[in-house]
Structure I
Amino acid sequence: MTAVRILLCDDHAVVRAGLLALLGSEPDIEVVGEAGSGEEAVAMAGKLRPDVVLMDLQLGAGIDGVEATRRIAGTGVHVLVLTTYDTDADITRAIEAGATGYLLKAERPEELFTAIHAAAQGRTTLSAPVATRVMDRMRGAGRPTLTDRERDILGQLARGLGNREIARALFISEATVKTHLGRIYAKLGVDTRTGAVSTAKEQRLLP
């Protein structure tokens, strides 16, 4: 059997070293290159033409893993996302960018090997938590219910206002804004203001 040729993309050298050691134990998987940034991954994918690119989503400076995935997938190379992030926004963006599969770094090595072979054949593999989120979205289940105040705050976030400005606009304290933001983040499964606005728009929680 011909070995599956892999390009690793992760901005952490220690993570790449660990993956290199792990994948090196599999005789039917060959790592042909390592990239520490999205730009580097795009360039190396074009030069090496691997069967699969293992792509992290957060890559520090430069383009992120989603944009790198979009550029690489557009050339016909399969991209398997391997990340710690499993928010609805991250999953949706990666899949829309053309990712063949979406795996979490918490998976067992055997699951990673299986996903790599599936991706090489163009078959989709999703980590169980990711698959559940995708199915919930398709069924319309799991859609968060926001209070009127939380919607108000989201609307102000979408306008680009900071906590102090939101507090003034809604005649509440800055501490109250922070409390509501924490609840909004938890309901939407995000941890940033940008992620909250993006996910809210995707789920039609904002105009």
Structure II
Amino acid sequence: MNNGHGIFCLEGDWRNDFNRTSSVKPVLKLLAQAQNRPIPFVHRDVGTREELEYYCRRWTRKGSAHYPMLYLAFHGTPGGIHVGDRRQKARSKVTLDDLATILGTNLNRRVIHLGSCSTLNTSRRSLQAFLQKTGANAISGFKMEVDWLLSSCFEVLLFSELLRNNLTLQGVRQVEEGLRQEYGALCRKLDFQMVIRERP
């Protein structure tokens, strides 16, 4: 069994061309089919800020506690993500501060992974502020533009490591250390970051 560890994934549009489809859903299906420890998941497509807010608030409810990992798969920008039409950058950008307000303050034992380019290319202080405001135990993502296939392969490893540990502060530290030890070269190639909440 997986001790109640599941992934709640919200995914935006990757392309404006409806005839070309890209999705992280196959990654989630692969994790769900793992023979020894399958990881259950919820996947929702998100095209507007209102939909993002709706599903994020659903995730924060007690009934969703068995999906403690929030996976946000969107186009990214330093310190934020883009929801909806990325050509309207001012309107589509959701900053980490915006996201913290949406998520609220009661995310203990929850982890947020931003599967987006460059979102974590911001100060450690702002990332700690996000964690302190929400109570989440960790936030992870990439500081640079990343290759789709390579980052997807890495995310399989990331979620598998998260599954093997309790999502306490100590548990996510073990995940971060394990990733650096086992997959250090890949972490560096993707400029992967995991920031863990400091105790007040």
Structure III
Amino acid sequence: MSKINQIEGKAVPVEGNDIDTDRIIPARYLKEITFTNMGQYPFYDERFDAEGKPKGHPFDLPQFQGSHLLFVNQNFGCGSSREHAPQSLMRWGVRAIIGESFAEIFAGNCTMLGIPTATVSQADMQKLQALAKEKPATHFTLDLDKKVLLADGKEHLKFDIHESKRNALVNGTWDTTGILLANAAKTAEVAKKLPYVSGY
């Protein structure tokens, strides 16, 4: 399993409280049978008008292309528990999300994909979003070992993250499906010994 200790890159700010999963990924895209194309759809209805013309959402602005960190506000990812929301963000390019607070199921789904969800105060987030807008080329480093965020190599501020999620990321145990598959042979051996699974 891959260990995740640091996430580096530019940041894209998306402002607003209570951004739910329906806004992150409109429900009509849930009918796709794989996650392959999900990177095209995050915030789609906020990015494009009815004719498909861009509205100027941060995800489409040239200065934020290639960003790996996402700066958000309060209660991000509320609403339904669909995994499509973090899948769409990840496939757009997001590798870590820093916010004021997150919906718990959304944060859990992010961890299962190897995406840290770190929290900071409202005042700190206002500063981070302002910095990302004013100096979009700023290179951030989210250090999960030290729980600090660096800006252009200098310690900028400290963040919080649920310790169980941090441990899963830094120890490489976040991919539960991968762990299950890696231990498929052991699982099969145990199953053979269980009377309610085999030989009844």
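Name the one structure among I, II, III that relative contact order in percent (Cα under 8 Å, 6 or more apart) of 14 was derived from. Could the numbers behind the result be given before it?
Values: I: 14; II: 19; III: 26.
Comparing all candidates, it corresponds to I.
If you rank structures I, II, III by distance in nm of label points 7 Å out along Cα→Cβ at positions 31 and 135, which sits at the top with the largest value? Don't jump to the answer; show the numbers that get you there.
Numbers: I: 3.3; II: 2.3; III: 4.7.
Largest calculated value belongs to III.
Please state which of the structures I, II, III yields -12500 when helix-only ellipticity at 222 nm (-39500 (n - 2.57) for each DSSP H run of 4 or more, over all residues; to 500) is computed from it. Let's see the in-between values first.
Working: I: -15500; II: -12500; III: -9000.
Answer by label: II.
Coordinate-derived values only; no laboratory data. As the structure is a computational prediction, the values presented were derived from the model and not from experiment. Cβ atoms are built from the backbone, for glycine too; each structure is taken alone.
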